[in-house]
Structure I
């Protein structure tokens, strides 16, 4: 054990009498025990990947969920505080709502208000850049450059689809930070602010505890063949201390404007399984996109790591997250981070076509210069372009309705799809008066059942009558639109030609109920 560097390991209260450390990995250094001055090839490649992360994250924002998060934050900065009851819909108006991502919402709207709208894209770009840097650091135990790139590359490919401008990015960063603490790359005390931010930006924070518990279970399996008292080693292990700091940070997260109920939010969400059954991100991946192929590649690398003798400490949380990712697409993003961490140590034994990542010289410096240039150009482009890509939304149709007082009017019940409901909330705030948006965990089940009928087919007339709908704004190619064409109770007041809206060929119709008080306005 002469080559074991324990300089950064807190052992002040560690009882090692029953702890078998004969096969602990050596710490990660610039080389096998030697540090080089200057830019290394590994850090140069990391800078290129980091810039790729910025480009991925700084794309124009078209995510409909972001619109409602932004609207919540705008409520705060307009002096109305964080919503405690629903301010946006006529189907759930006044019902209590938990804005679990309140801190992200306040940040989004605050940056837009006090810095400029361009800063929203820069923020998301920076978050993805930092995430790539963290993932690159988690892959350091792979030691050799090719295995390291091989495990980080699929995670970045996966991010092209899943790293959307949502509060989930804060959760992914929190998970990566926790794993860096486990690897002694960050101090344990960092978990207090990290977990507080995670609790107040995204409901995925229990993942930190789940992954740590799986890690501890794996440690027991690693010790059992040699030590029947393995539980004693686990109880005093570094991971157990990390778990304690993590739980302390989660408890600290209960100090917020909404109170401790944020801590219960993930449990309440699990009770909404029926409401989430038709939500794409809660469905299983179909592996039809390159991003999902990236997840498959990471699963394959974990299997390779298992064949190379990876420890249960890595394999148990790794395969647990594989299972989570196979259950729901929304779990694939966190799973990728855990898989990079889990597979990397065993991949260090792959030395074929080895490239020295610690090499310095002209090439690494040129690569860093290229990365800096690309980053500068990307930032300039982002600051010059608009922050939003709204081509997939009925902007002109909503303007048509606004000119006739048929939208954001409490006297008119307007029906739209859930994604367009998010757009209306960003555009009109608490005046939106939407039928539904994509907060499926919030709405009463009967509202979601009616939405299923309107989207997938059923008794359209019964739903429209029971909900008292006056005006319909809907995609012209949908079955509801064809039903309206054949119905004598409705007339089409406005129809747009089919154009490429950037999200496929889409067109809309606006239809009004013949007997509605809004009919005269529709005919103008």
Structure II
């Protein structure tokens, strides 16, 4: 069913140079150079090429980020109309700024983390090609930045496809366990999800999230079937409950730096796109019934993932199920469809990105330094690995929504958005749904600190009993912790400066995606 297409124009700023495209192309070019150079360039050379490219990408985004913080929708001047599928443009606004910034920060710091970790992994598998690893890494991460900036749904799909092959190859080449099978499962599931999303766009005849010079495109279709396809396709990418079956395998068995990208960055892009293509394109179809169904799905995802975390004894699999639960938080903000909820969803993307990258990085410390990823081997490590314990504590705080981290603010916005939505449905509905939300959010705190206790507190496990003093402390500092410490610091800085992100995000959400 077709609807009367609308556009909503806010303050637009067109950059004087194609800086958004440059921010995407620089890491892409660096990855291409790494692929061409192969082992002719040493490991450190590839690492520094990746790090410098992401520093350059961040610098190129600064002018647009400043304009977005001032309330502008920033458009790259290089765009093209593609017959039949709209205008391929890159856009940065209050909603995409936290997402793009998270992609840049995590990609930059995990590129540095990859050097010591993958050196250990290459030793385990009997060698590896540094150019191939960093080349695939750069193609994967550049695709995620492109997706965050895409002003068109088909362009978003193309960027997602750019991430797919490199990330699958990283799992197949450098992962753990039956990595070929796991990589193929990941490839098939996520490709099918992307195709469902694309088919939903075609059914809706809606492609552009934003048209330069005209504004945001909303109310494209009233088709429930198209909305269902878009939601299910993005639900596969985000691993909502029932569509999550691929995630525990891929995230647990991927090489740990790749897990630190897959879990917090890639899957959250599905929720971000659901704001653009769900709330935006299907305003007439977005009824109370749709909101109620998505709300129940969100809470079920939070609870299901959280309870499964409590049953895991493998650290990486524990963190993978935590990602399922955390995606329920983003879906909750989208389901309630108001400005506070949508703002909380994009802030949660960033807080989860930082926290889960830290925690997967911590799992990598266990694997590289202690040669284990089993909770049964851990315990009592806080006194022997104090820096690792301190950084991991901040990682869990980001997930659980505790100060002094950005996670507190994302949960505040999500709670306010939920409360405004539920109060409008009557006191009995509010009481029943509040019990579900409180239970789901409390479960996150419980599993976070139960996992932390099992890793770092209590009676020393077999690994801790073997550790003695200075040699282990020196090993702990060998390149693995510095990137994680910077991610933790970013979580605190964003906690203090949350208004820089929340204000512009709330303005776009309230005027475009969740008016009223």
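Values in this text are rule-based calculations from the coordinates and carry no lab data. This one's a predicted model, so the numbers in the text were calculated from it and none came from an experiment. Cβ atoms are built from the backbone, for glycine too; each structure is taken alone.
Structures I, II were shown, and Cα extents along the principal axes in Å, for residues 185-384 alone at 57, 53, 39 was computed from I.
When helix-only ellipticity at 222 nm (-39500 (n - 2.57) for each DSSP H run of 4 or more, over all residues; to 500) is calculated, the result is -17000; to which of the structures I, II does this value belong? Derived from I, not from the others. Each of structures I, II was scored by percent of Cα pairs over 40 Å apart; the highest score is held by I. If distance in nm of label points 7 Å out along Cα→Cβ at positions 281 and 489 computes to 3.5, which of I, II did it come from? Answer for the origin of the read-out: I.
Work out the source of 23.6 here, i.e. which of I, II gives that when mean count of other Cβ atoms within 10 Å over residues 65-72 is computed. Matching structure: I.
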